[in-house]
Every structure is written in C-alpha cells, then in structure tokens.
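Each value in this text was obtained by applying a stated rule to the coordinates, not by laboratory testing. A quick note: this is a predicted structure, and the numbers were derived from the prediction, not measured. Cβ atoms are built from the backbone, for glycine too; each structure is taken alone.
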Structure I
C-alpha cells in the first residue's frame, strides 16, 4: 500500500467461509478484508493451522489479522482438515495431504474477486513449518512467507529426536494434539457438529505411536524437511526466532540458503514478537507489513 492517508480501512469479517477441496472436504476459514476489496482487490495473507480458530487462537488472531486487513490485505485463518470447524480427519502432522490441501486453499484465495491473485503465508510453529513446506511446492500465487519459530529439518530439529535420542516431548505433544483434534466443532457454526465430532473420535490417531516407528532419518522425516532441497523455495522468506525458544536454528539456515531471505532473532520465547516474553517486544506487525509491502 503506497497511499496511507486513508488508513485504517473499514473491514468486513466473515467467521465461517467454506472452502471445498477437490475431494469434497469443507475447510472453515475466518476472513477479514477491506470493505472495498471487491472493487479494489487486495493480496491475501493465509495462516493455516490445526489450533481451532474459534477458541484456540481467537485472542491472538483478533490482535493480528484485522491490523493487516485495515492496511490493505485480506487475512485468512483456516482450520486444517479434521480440526476446529473443518470437516475430515487429521492423519498426522505435516503430511502430503495437509500440504496439498493448503495449495488448494491458496489457489482458491487467488481466484476470489476480492483477491489480487497474490498470496502470502504467515505462521508460528506449525504454521511456520507448513509455510515453508508449501513454499517448497512453489504454488504460483504464493509470493512471500513469514515463518516464525520453525524448523527446516523435522528429524534433527523438532520435538521428536535430538542427536538420535528420543525426546519426552513425543508423548507430551502427542497428547496435546490428541486433546486439540478430538474436540467438537462449534455448534454455532456447524449444524452437523455431532456427526463431525463422532467421526473424529472414531478415527483420531495416537501420533506418538506413529513417530516411534521412525527412529532414524528415513523418508518419513525427509518429507516436509525443506533442508532436503532449499532451491525448491521460490517465495521470499522472512524467518523469525527467539533466543529463548528451541526453534532458532532455522533463522540462520534459511538466511544462508535462500536468496533474498531475511532473519530476525530477539529476546523472546515461542511467541509472536508483538506478544513477546520476556520482552522487549518489537513492532512485529510493522515489520511484517514492510515485508508484505515489498
């Protein structure tokens, strides 16, 4: 946005926009966009997560996405397949299906009358991982990524194994995801919430048992590890990490490997920097806006 005299822009918010995938699965999106976007299309910013937009990330979303929308972007928060208010079953983390679903979402966004055809991805942790993973598929509309507190190597630099040793967090994180994914959709949005919930409960995987079957760096872990081929990533990447977070190695790795990549590391933990602990916080929203506006 070059002309800032009319900011912030008035917004339209849609809490439950359905995105139907090629296999018929309906994903639920919360979208904030400028009121005049139908007449003057804008770029879209996608955050794609399993963490339940109606309750899990609601407060964070409300303090992040509308700010970008007021400055000329359509901000889209999508519940992944099998989570929150989206249909289907989640099979595992960072699967080829998860990435393929996201590419369909990106193409759907680019085709909307209120979108200019350009899409960016932004996310922390899981959302930071899959932003890089999807960028490695090089969908044409995806122009830029902001990845926070993420990794380039799922085996050597995540919560599963370190130096070949099994980490306790396999069980802790597996139980946490079980709790997230097994929860019901919001009845206020999904009249078929009971059927969706029962389908999830019947099919819910216990992820640690799957992770324990892969105790070496095999094809299971190489899939989704962008360190395997950095050259596949064409989108411009801004990588952000915190000195108090376990996921800081990706920042120098990405800056070294990707042309035009930039990195920021600061004194915080596993948080978006505008919610940083212990502080000082930074103007993350302003830094991100500079990245999107390039």
Structure II
C-alpha cells in the first residue's frame, strides 16, 4: 500500500510543476521529491508525470489520481482542524488564471488587501487571455469571459464590464474629427492578431467598424493600451483601465460601447478547499465593490 506522505509529494509537484519548487514548499531536497514520486509510481505501476524542458506535467494516470489525492488531503486537514481547533487550510498556494487587463489593473492593485486578510496564502496570478484547463490543473481558479458549458466546474458571474473606443489627445489632434460612425473609416486602429484570438469575446472591432485600417496588432492588451497612449491609433479599451487615465479620450462614448461579462470558475473538487474558497470570496467581493468602475460609470 502506498504511503500517504508520497501523495503529499505528488500533489505539490502537480501544483508546482518543478522539483525544486515543490521541494522548497515541502522543506526538503529536490532529490527527495524525485525519490518519493518514483516510489509512488513503482507502487502504483504507472507513470504519473511526463518531464519536459518546461517542467513536470501530469499523465492521464496522474490526472485520474489527482482528485482522489486532493480529497484525501482535504479530509486529513479537516481532521487536523477539528482536533486542533486550527484552520490549517487557510494557507498554501492558489493559482488564479485571469485576463491581463483585469489582472494588472484590478487584482494586482488589491493584493496588499488580500495579503492582510490571508497572510499565509500564496496567490499565483496567471495573466493571459487564453483558455485555461482546470481539469488538467493548469490553475485552481479561472476568471473567464463567458460561462463554461462543459467540465466538472462550478461557475458564477462576477460582474459586467464595459469597453469603449479610445484615442490619445495627440492622435485625435493629428487626425480628422470624429462626429459619426462613418468618420471612423479615416482612422487607424489597434487590435488583436486575428488568427491568434482564442476567445470570440475578444473580437471587439467587428462590432464597431467593417474592415478597419489596423496599423498594429498584439496578443497583449497592455501592449495595445500603451500603443494607444503613444498615439498610434484608436483602440477598444476596458473602461476600468482607460477611465483612470486622462491621457486617453473616449470616442463617441454614447454610441460606441461593448458590454462583456466576467465569470469565476473553479473545479468542483476544489470548491470547498478553504484556501481556494477564500480567494473566490475575496474576488467576488472585490468585483462587487468595483461595480461602477467596471461598468464605465466613473
């Protein structure tokens, strides 16, 4: 029968992806992690991880073992909590995947507040606009642009948010006035790289103008934002970003706006893990407090 302690090493390596990182978290040498994983694989007669230059990734067998190991971990910690009276679960690492703009302008700016509430939870923020697989444990929690329609996940709507078309004062001074939608044909635009857009919710310009003259494309929303600040062209920008920066001017704000949603998604096996629940509650309350800013009302 395998040793429960080996499962601790398995869980930490699945979360960290690297021997050295897992070893540091477990306060052991990386060779110990490697040895315990090898022992578990031998006992189960399966390979649990594939190794690559990017680190360790779970095999299909590892993915099947993962939820059972997490359940055992949760039961062990609940038992410890009941006996000791301590909340042992409000510590550890939680990995959050969220869109870049929200990550940089809202979440990161409120991390000191989160740290004050939960000093023993280490939050890892993956800021990128792509689909994240919670079933493969690429993240513990994801903030998405739409409600997921498949998978063993629990999801709830965090908030609505609004985007508008913006340009710098320098750009607007150098180009023809804009008094109607038809005037946009005379202007330059900043956008995403079409064939690299993974999420249909990111196709903003299609709702505003047909065949826009795009002069700069990037997969990174912050790069687009900075290009607009530099006067390169007009860009669709989140109101919660642009309205805090008087260097960007909204263009036809009563006519041009796009509404989207943010959804919080967590794997059902992790929903009641205390450290994950603490992050979910914090994010839910944070976006509730930021309602007016997200909606472009200020």
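Observations on the model:
- Identity of the structure behind 0.90 (criterion: FRET efficiency 1/(1 + (r/R0)^6) of positions 91 and 179 (r between Cβ atoms, R0 = 25 Å, to 0.05), calculated), options I, II: I
- Among I, II, which structure scores highest (criterion: distance in nm of label points 7 Å out along Cα→Cβ at positions 27 and 243): II
- Given 0.99 for Rg/Rh (Cα atoms, Kirkwood Rh), for residues 75-210 alone, calculated: source structure among I, II: I
- Structure (I, II) behind the derived value 21 of relative contact order in percent (Cα under 8 Å, 6 or more apart): II
- Of the structures I, II, the one that 16.6 was derived from, the read-out being mean count of other Cβ atoms within 10 Å over residues 123-130: II
- Here mean projected area of the Cα convex hull in nm² was derived from just one of the structures I, II, and that gives 17.8; the source is II.
- helix-only ellipticity at 222 nm (-39500 (n - 2.57) for each DSSP H run of 4 or more, over all residues; to 500) derived as -8000 - corresponding label from I, II: I
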